[in-house]
Structure P
Amino acid sequence: MSVNGMADKAMEASFLTQVHEEAKAVVYELLEQAKTEEGDILVVGCSSSEVAGEKIGTFSSVETAQAVFEGIYEAAKAKGMFLAAQCCEHLNRALIVEKEVAKRERLTIVNVVPQPKAGGSFATTAYERFENAVAVEHVCAQAGVDIGDTLIGMHLQDVAVPVRIATKKIGNAHVVCARTRAKFVGGSRAFYDEALL
């Protein structure tokens, strides 16, 4: 089925349409609950292998990643969010972001160009599709989507809170979503702003 861990057959159009729509639905569901604001960052880790029903890192599919990316990017842009695409562990889970985000957040830009087998097909797609893509090592995102157990937690702002959504899978990949909230400070006499919970 694969050559050197790469998908060697074209993914069916119906499957690509399905994962595009599921990805878009996940982001809309998450952002509906996450209390994000325009300009916030959404970090996404995606295993195209898992979406295609294979073990993470074994069946990288650019076509699948492109379909998922387009659904996510469409929804994120509609909500005024910036997307941070997490690379795979071979690039130490670096991220691909728009240069505008790197400058605004004062992130250190690093020199790497993701490839399907060194960075992952999702990050590779982001690098190609963003208007002015750069790689950075860290972000502090306000919300996140983990597609296929890619471990995005290191790029979420403190404090991460799980968000339960109706869409549990994109293709065959398990989906976990998170939002973040402000830390509580103080002790037993402290009062808290309910709007920040």
Structure Q
Amino acid sequence: MSGSREGMALGAIRQDTGQAARQLLAAARLRPGEILVVGCSTSEIRGERIGSASSREVAEAVYAGLEPVVKEHGVFLAVQCCEHLNRALVVERACAERYGLEIVWVLPQLKAGGALAALAMERMGDPVVVETIAAHAGMDMGDTFIGMHLRRVAVPVRGDIGCIGQAHLTMARTRPRYIGGERARHGPDQGK
């Protein structure tokens, strides 16, 4: 990406990310205080191999698309780091405290943690890093494998956007597990 083409592409990344996040939150029916986990390869968004061309500018566009949506809905954002930090997550301290998450000591960087995680450490109000989470919904830009950070029953969500930049986009909501035997009754799926 270069020059005005880059500016146009970054605008589209911001817009598409925001639109996809809105569609996911509507489908998932997240309540204030619930968690949206996001995995993002800025390299894949740029059309490069994951982990090979991290971009702060692309991370800024993605974050600019996500931030107003999560604020509007009152949900916590959890940004997954890359494999070099064992896919730890950047969250607000209030999220870690509310859900009893163990805080770990590391500072995500562009090449160890990823561009979006490093940016989240700068932009969140009181960011901390945690090793695990059980989020209520998730967005994965570039096949970064966020499934380990979703609650146990994930349901795919299909929106109007299939890619952010050049990165494949997958989204999921979660629901409670069905339990019980043949006499158990289950009401309609309530999106939780």
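Values in this text are rule-based calculations from the coordinates and carry no lab data. Quick caveat: nothing in here was measured; it's all calculated off a predicted structure. Cβ atoms are built from the backbone, for glycine too; each structure is taken alone.
State the single structure among P, Q that was used to calculate FRET efficiency 1/(1 + (r/R0)^6) of positions 73 and 105 (r between Cβ atoms, R0 = 25 Å, to 0.05), giving 0.85. Kindly include the intermediate steps, with their values, before the conclusion.
Values: P: 0.85; Q: 0.25.
Computing FRET efficiency 1/(1 + (r/R0)^6) of positions 73 and 105 (r between Cβ atoms, R0 = 25 Å, to 0.05) on every structure in P, Q gives 0.85 only for P.
Out of P, Q, choose the structure whose coordinates give distance in nm of label points 7 Å out along Cα→Cβ at positions 89 and 113 equal to 2.7 when calculated. Walk me through the numbers on the way to the answer.
Details: P: 2.7; Q: 1.7.
Going label by label, the one that fits is P.
1.8 is what came out when distance in nm of label points 7 Å out along Cα→Cβ at positions 57 and 121 was calculated for one structure; which of P, Q is it?
P
A value of 24.8 was derived for mean count of other Cβ atoms within 10 Å over residues 65-72; which structure in P, Q was it taken from?
Working: P: 24.8; Q: 16.8.
Corresponding structure: P.
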